[in-house]
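**Student:** These notes open a run of structures that come right after.
Computed from the coordinates by the stated procedures, all read-outs in this text should not be read as laboratory data. Just so you know, these numbers come straight off a predicted model, no measurement behind them. Cβ atoms are built from the backbone, for glycine too; each structure is taken alone.
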Structure P
Amino acid sequence: MSRRDLRDFIEQVRTHSRLRVISGADPYLELGGITEVAAGMPECPALLFEQIKGAQLPFRVFTNPLNSPERAAIALGLDPQQRPVEMLKAWMVRRRSLAPQEPRLIEAGPFLDHSARGDAVDLTRYPVPTWHQHDGGPYIGSGSLVVMRDPETGWINASIYRVQVHGPQRVTVQFDHLGRHGAIIAKKYWDAGRSCPVAVVNGDDPALFVAGFESLPEGVSEFAFAGAIRGAPVELVAGPVTGLPIPAYSEFVLEGELLDPAKISLPEGPFAEFTGYYAADQRPGPVMEVHAVHHRDNPILLGSPPLKPPRFHMGLPFRGAGIWANLDAAGITDVMGVWQHVSSLMTVVSIRQRYEGHAKRAGLVAAANAYMGRWIILVDEDIDPSNMNDVLWALATRCEPSESVDIIRNGWSSALDPRIAAEQKAIGVTSNSKMIIDACRPFTWRERFPRASALTTGEAQDIAQRWQAQLRQN
């Protein structure tokens, strides 16, 4: 993969996917609104916002970076011409064999081309978007890496947390629960009576965004994982204020310290979540005092705000790849594909049935590993699980509700789940039920089930490949 930064990725998108350049958008709601409308279009273009209204300094925003399967494949170094399910399978296979590429420390990087420190720091000079109508304020961090160092082990964590701007020199960093690695690291500093050094990286190679999005184990480096995706080490520069390692080709970086919330906090949120709802009201958030801002010429903010489903951060459902791997690990054979719809809240498994109960067995494993999702749908091998029309056809013609539905209680959910009542969340309830729907042909008489009239998936793919030039001509 010949790519080192976000600018290289944008050029790859310009060549292989769909990129639209937008001029003159207002960062207050309009930029976010355009992003949402574009994400709902069939072609789902990536957007590069330029000449943003009210900007005091040159500043750009890049949104919908990985929202299509093609762009997600480009970020992962996969063939963007494959069928989406084939892309996901290729990622699942590659994910297993990725060899970490330890990052490389260098002396300087272009993110240090322009710097402001101390009283010269003024975040209000930049057109930071307010993404949704009822958001609590502008969010510079919707696709940003928050870099921290464990004070006990020296481990560097670089995960994605949302970052809200509260004034010229203050932002809040929101950890959605206390078990997140960033929250654990910060608390170690606070318990020792110290502030936590932190760097917020806005705009980098999307391989780092993917690494920050993954739930990597404690002690594993997101930088090394991103290097594995790219096939080359990530080049890092020591931040001049915090000493934290910062990707050299970052676009826009904040350095400072996260203050103990027992001493000071600011009201954070609300912020629209990936479920399409506001999951929580405004609440106290840890404050970052910004001591320095660094950026490249005409920097680019990577924006990836949560949007109403089916729009999602990722054009490939990475959690679906995890469920596919879980099925393989459990010995479930003949899984032909896995996909997740409605922003990963509905999981579909395509299976070639070998025995009575085969589909149910797969459904139980998928249900056990479906974060927040309530629907697990099993379909035959002739159904493309990424094609919602195919899935609905199978549901409407092969599923008998009185025989084909099972309910699992106390499944894996989250405090972000809008269907859990507030009083239940207040006492710690974070579970839901799961519906396993068997939309496969009945195993005992599947050979006598009426024959489908349409082309098979393979036949349709062959025709599409041979005639795509004429089918897609303007």
Structure Q
Amino acid sequence: MCVLTVWRKGSLIRQGGLSLFCMVMLAAPAAVHAMDWNVTPSLNLSETYSDNITLAPRGKEQSEFITQINPGISLAGDAARLKLKLNYRMQNLLYAKDSSRNNIRHQLLASGTATLVEDTFFVDASSSIGQRLISGTGPVPLDNVSVTGNTTDVTTFRVSPYLRHNFGSIASTEMRYSYDTVNYQAGGFNSASNTVSASLKSGPSFNQIPWGLNYRQQKIGYEGSGRPDIKFEMVTGNVSYILTRKFSLFAQGGYEQNSYAVAAAGQRPSGPFWSAGANWAPTSRTSLQASYGKRFFGTTYSFNLKHTTRRTSWQASYSQNVMTVRQMELERQFFVVANPATGNPFIDPVTGFPVLLALNVPTLTNEVFIIKRLQGTVGYNPGRNSFTLTFFDQRFEFQNNPRIDESYGGQGSWSLRLAPNTQAITTAGWQHTDFGAPLNRQNTFWNMGVGLSRNINPHLTGNVNYRYFTRDSSIGTAGYAENRIIAGLNMTF
């Protein structure tokens, strides 16, 4: 199982998804034989009716029946010197009225860590395969069922050898090299990066005043783009002061030397930076972290608040980061968190739908941008009922042009347990996206869904769902609406 090879539209494509396992296994072959393996095959079967399979403007809708036969596997291996995790699904989409639309999509999330020299030399590796939106101004599908031509496969691979050493209770150090690639089926965006980093962190002798020194340099090259490499380089020092077990102060500062195209002449994405803040955890159920600082793009803020009670949970956060789309791809989770009741890793626990794409990701681009994101979640679970409300406000400030894209919205869900093995789920959401000049376009999305899910036995779950999804646009011909009915079975073995 060293290379994932798939047949797609008559051509043989070699994906790098499982090659990391070959690398890690070859690096630590003895550990492979001593591993405890947990293997869970799965199968998802579903039938979907859509009254607008292409998300066409109103009056041009095409209806379709779609059959899905989706085998998958979840694998975990654990040994003293080797740890592996893998989730994979092969999504087979069969269209009743137009078989030329039939398609196979792959989703993979895999990672592994090998210890080559105990306590000293390690290798991390990871890989993913999934799908993402190409342009937010085109038809925006929520999953792979819609036929829009506005999605692309994305494959990532990362390998990272590193050294660690402890200087007794005084300090510890780590030196790391990382190589990663992000490749798209849509051409013009493939890239690779090389990253070196080093850190020195205080040990237990400094338990009241922990400190650290860090260096990181990353170079990103875009295949065939003809543009100079993007470079991020940063030196950071940080220190904390533990006043009590519940309250501490922290500060960090340093210098960053970045190199990429910027919109304004004379503007430099480099310079000194600093931030300072506090951690407060008055109880085991409540925590707050907040900071204030400066970077080359202006004043920075961040906070992260968490609070739980016996029946409620509250979370809110705000962050600002310099980012690229390729970095977001390396951090994406192509598998939705499993519903604890079903254990199925491929189904959204709220709606019961396979969800692979997100509305709040930026249009596919090679540009650097500053992302500013505010988000929050409130959950309430009094017993048979469960309520969840989420909201977000997100801005993408592109660096080599003056455009700013902003999106904000919210999603709510209500789950009602009708019987020990049966639950009803209702969802509703709204999102507004504003594309700045020169696009000057606004889209507003609404969605609503109702569904019924039943655990037939510990390894078999059935669900029936209805979903309504619509988009209104400042471009009148770009609006559309879709109704779907889905019936499915999820099996694990």
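**Student:** Who wins on relative contact order in percent (Cα under 8 Å, 6 or more apart) among P, Q, i.e. which is largest?
**Tutor:** On the way: P: 15; Q: 11.
Once relative contact order in percent (Cα under 8 Å, 6 or more apart) is worked out for each structure, P has the highest.
**Student:** Now, a different point. Assign the value 0.3, calculated as distance in nm of label points 7 Å out along Cα→Cβ at positions 103 and 223, to the correct structure from P, Q.
**Tutor:** On the way: P: 0.3; Q: 2.1.
Derived from P, not from the others.
**Student:** Hey, another quick one. Out of P, Q, which structure matches 40, 25, 21 when semi-axes √(5λ) of the Cα gyration tensor in Å is calculated? All intermediate terms of the calculation are to be shown ahead of the outcome.
**Tutor:** Numbers: P: 40, 25, 21; Q: 37, 29, 27.
Comparing all candidates, it corresponds to P.
**Student:** Of structures P, Q, which gives -1000 when helix-only ellipticity at 222 nm (-39500 (n - 2.57) for each DSSP H run of 4 or more, over all residues; to 500) is computed from the coordinates? Present the calculation step by step, with values, prior to reporting the outcome.
**Tutor:** Working: P: -8000; Q: -1000.
That value comes from structure Q.
**Student:** One of P, Q was used to compute FRET efficiency 1/(1 + (r/R0)^6) of positions 327 and 415 (r between Cβ atoms, R0 = 25 Å, to 0.05), and the result was 0.35. Which label is that?
**Tutor:** Details: P: 0.35; Q: 0.15.
That value comes from structure P.
**Student:** Also: Of structures P, Q, which gives 0.90 when FRET efficiency 1/(1 + (r/R0)^6) of positions 295 and 311 (r between Cβ atoms, R0 = 41 Å, to 0.05) is computed from the coordinates? Before the final figure, lay out the partial values.
**Tutor:** Values: P: 0.90; Q: 0.55.
Source structure for this number: P.
**Student:** Let me ask something else. Match the computed value 32, 21, 17 of semi-axes √(5λ) of the Cα gyration tensor in Å, for residues 71-182 alone to one of the structures P, Q, and report its label. Can you show the working numbers first?
**Tutor:** Working: P: 32, 21, 17; Q: 41, 17, 9.
Source structure: P.
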